[in-house]
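Read-outs throughout are calculated quantities, based only on the coordinates presented, and are distinct from any laboratory measurement. Everything quoted here is computed from the prediction, not taken from an experiment.
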Structure 1
Amino acid sequence: MKKIEKKTLILTSLVTLIPIIVGLLLWNQLPDVIPTHFGMDGTPNGWSSKAFTVFGIPLLMLFFHLLCVGITSQDPKYDNMNEKLYALVLWICPVVSLLVVVTCYGGALGWGLNISKYAIAGTGIVLVIIGNYLPKCKQNYTMGIKLPWTLDDEENWNKTHRLAGFLWVVGGLLITLNAFVGNEWFFILISIVMTIVPTVYSYLYYKNHK
């Protein structure tokens, strides 16, 4: 394991479980049914039991967090990973888990927060940061645009990730701005462009240089 993983894994795992502690402190104030899914306007459209919200969601996030670390550690090209990008990835599940505290508990207690807006804005900022590091990401089987032709050709990988980095930075900024507009279809469109364009580009590069 990289040094950054060893010293961060325990911390990120503990942060992921913070919602359980907060939920126990608020247990008597929380209703038996808690909103756990919200639209872009902050309106609840999905509910779960108090027990599942307090215990199940954080434990599920911890499972995915540890699964991600475990799969990544088995990558044959593990040493190629960008440490800063990997550190950012390690914090995704803990941050999402913390959002449960503000979103679900806040919705149940009537805090009146449209956390969806800030969650989407935060997603856009994360995409900008990831986009900044994508061009520096070397070939590996865990992070990046992992296609047969990018993994087989280092030049294809590098060019594809330079394009993807640019698109993710621009797309992340647009998603951040759109969070305060609330256009769901625009969010979906930008996400598709960020995914499809680098994929098509890498394939066309492969066809022209194979």
Structure 2
Amino acid sequence: MNYYTKRKILNLFFPSRCPVCDEIINVNDRFCPDCTEKITSYTGSFRISGASEFFSAFEYNKKIMPAVFLLKKGNCGNSAHAFGACLADVLKNNNISEKTDIIVPVPMSDESRQRRGYNQSELIAETVSAEINKPVKCIVRKIRETKEQKSLRRAGRKLNLRDAFQVTENITGKRILLIDDICTTGSTLSEIAVLFRKNGAEDVICATAMKVMKKKTDT
């Protein structure tokens, strides 16, 4: 059973809702028309060490935060589909399918996944997979708990993630699309992208649902 058939069946029992305002929407819609007009597409440029390219669907701001809350703290609802489908649009517009062999979601530790019940990056990756027709492979594992990245400064974020991930399969010669939900400084994506390169990946492209924008006062 494919991804969209599953969604149609689930919609019979749990109607799709806009992850921002909770209005009922059509089964394969992302956001309602009003919220679609309010949220901000990402049009910036960002560099991830170890990756050849970076893409994101939206700017992270207050207008999109209700959907982020569902994605990370609630039952996920329609948020993973909405973010994944919109990110897939960006990737298709940049012909990323032609440059990709496998899609890899950023992992959570076993403890964190058990606590939440799902990995939101994996759910986003599954939607992207359905849209660009590339398989999802969970071939990197988080082998230790780390502090929350948002609580740390840039230098601390890098130290926090050192040796926190492990590649579990042979990826020699693979072109990898690495997917996460939110990118702030890019430390997590960079740590994994560099690890993939060390393990023989031919290329790594990073993509996220949202990008936190740098404040004018940041240094």
Structure 3
Amino acid sequence: MNDYYSRGLRPEIVRMVPPDCRSVLDVGCGNGVLGEYLKHAGVERVCGIELFEDAARNARSVLDEVHSGNVETMDVPFERASFDCIVCADVLEHLVDPWRVLGKLKSLLKPDGCLVASIPNVGFHRIVRGLLKGRWRYEDAGILDRTHLRFFTLEGIEELFAVNSMRIEEIYRKIDCGANMKILNLLLANRLKESLVIQYVIKTRATR
């Protein structure tokens, strides 16, 4: 499977997808690398939604069904309760109204289905230090990607799902810091823990 990882497969996302899933919807599926891997791992049906037609065309060659369009404005062409798992990897921060989109996607989950999402942390220490210096500079990639429309801390992420009656079941924290920040965090009794996180990967389920 090394070829998949060289093509951008993210193990932290794969790890959150339950191994017994039979159907997965990958929102923002790109060229279909994640879905192709999941199919080889035994998932029976993997579908995708992709904003860019060129990427969607490539994904159609490896996934079962791929639709091109903006998940925010399109009529999602799947029946209610169709999927065991929905993946939104680096998607929600690009939306005007991710709260409404989550409600739309939640209706596509089976009763015990889960949604996996990765969301950058605007409370990351380098962003905070930049703000203290009066700097907020949009970039081509990263937390301040100029295509990001929404910004979240962990508290904001929890609220995003809570308003859609979804509970966070598991959190993976992607840490990015040097030795000095680790030492400072230890000296402050772990009070800086969340500022060391550059991105959260979470698994959520609907509350009953």
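Upon calculation of P(r) over Cα pairs in 5 Å bins from 0, in percent, for residues 95-182 alone from the atomic coordinates, which of the structures 1, 2, 3 produces 3, 15, 18, 15, 14, 12, 10, 7, 4, 2, 1? List each step's numbers first, then the result.
Numbers: 1: 3, 15, 18, 15, 14, 12, 10, 7, 4, 2, 1; 2: 3, 13, 21, 23, 19, 13, 8, 1; 3: 3, 11, 20, 21, 18, 13, 8, 4, 2, 0.
Traced to structure 1.
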> The value 19.2, 64 for Rg and Dmax of the Cα atoms in Å was derived from one model only; which of 1, 2, 3 is it?
Replying inline: 1
> A value of -8000 was computed for helix-only ellipticity at 222 nm (-39500 (n - 2.57) for each DSSP H run of 4 or more, over all residues; to 500); which of 1, 2, 3 is the source structure?
Replying inline: 3
